Structure 1
Amino acid sequence: MARPRQFDESSVLDAAMQRFWSRGYEVTSVRELAEGMGLTSASLYNAFGDKLTLYRRSLQHYLDMSVRNRIVRFEVLAPREAIAAFLGEIVERSMGDGEFRGCMLVNAALEVAPHDPEFRLVVAEELRQIEAFFRRCVQRGHRSGDIASTVDAKDAARLLLGVLMGIRVLARARPERALLEGIVRPALATLEPLQRSQRSH
């Protein structure tokens, strides 16, 4: 009979996520991961399989706590407010705690996805979910009058996804609030209904 696992899976996945997030996939060794997770290397392999599988599980853990959670929290807001809140929180997170780790999803897109077709599909699907969130917000804004009806929902969603990715990448080297907020402002301005934009001038 197989012995039951003697660890909390969420806790050890969180430890693995922190290692991968800080150091990246290639540099992080299985020994480092096992030490951080409080497991032996053998227990790590038995529980999670190989390093890439553990990385994927760690990324899913990260997404559950960050991107997916953010979408759920902000989708209940008014459309432009939801988009502004989403990007505003990204700016805050990108300012970081001094480690400048960036976004684990973006890091995975740059480091692992180009070399692993299966992993590329995982990353691409997650990016599609973020794009879909932006598109739904714009479509709701069209119906409510909160967002200019002349703004194409698909194009706007892709623009906002590009803004999000740009913030995350730029913040790794230039975590400057003025820079990051200066990227967000004109993107949000493109969504404003014409009459509101004219009144602001």
Structure 2
Amino acid sequence: MMYTLLKSLFYILFVTVFRTQSSGAENLPKEGGVLVAANHMSNLDPPLLATFLPRPLSYMAKQELFEVPLLGAIIRAAHAFPVKRGKSDRAAIKAAVTALKEGRCVGIFPEGTRSADGKRRAAEAGVALLAAMTGVPVLPAAISGTERVLHGALFPQLHIVYGTPMLFQGERGNKADLEAFSNAVMDAVYALKAGVEDR
């Protein structure tokens, strides 16, 4: 119930205030586990990524957020689970694998941190590792405009574009295969982003 309420409120915010344009949400598989991978520039990105999808989206969120009384309760209700930043958190990986194997959608930002200027950063191996461990498809998604909120424009128009699902087809224990897939996912994300910004 909390998730539905939050999604409705964010939908109103994004459509009326930020005039958000969304496309490609129909590319999300209708059932089964899915990783939704996007670029990351602002705290608005997680709700923006989730709002226009027809299925609930779960997130890894940094541990510190769960320690804030009201915020912690809200993000738990929104299906988030904690991850310790800067460490290999096996519990978070296990939680993500469990969620995916249960047939849930999990959002991930492969670059690992926000890019305030919107420029591409190196992808970490997490997206490929999770895809390799679970066999679920990865849906690339591109966010545009959120880096300008409060930095050059108060209410810039936002865009969210979802691409087509990608499958990891390398060897799970092969580091080169994992790196290549993570980079391929981010190539797809930034190709979508460039397509929006070149219009």
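Since every read-out is calculated from the coordinates, none of them should be taken as a lab result. Predicted model, so just to flag it, every value in this text is computed and none were measured.
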Suppose relative contact order in percent (Cα under 8 Å, 6 or more apart) works out to 29; of 1, 2, which structure was it derived from? 2
Cα Rg over 2.2 N^0.38 Å was computed and gave 1.19; which structure, 1, 2, did it come from? 1
Which of 1, 2 yields -23500 [helix-only ellipticity at 222 nm (-39500 (n - 2.57) for each DSSP H run of 4 or more, over all residues; to 500), calculated]: 1
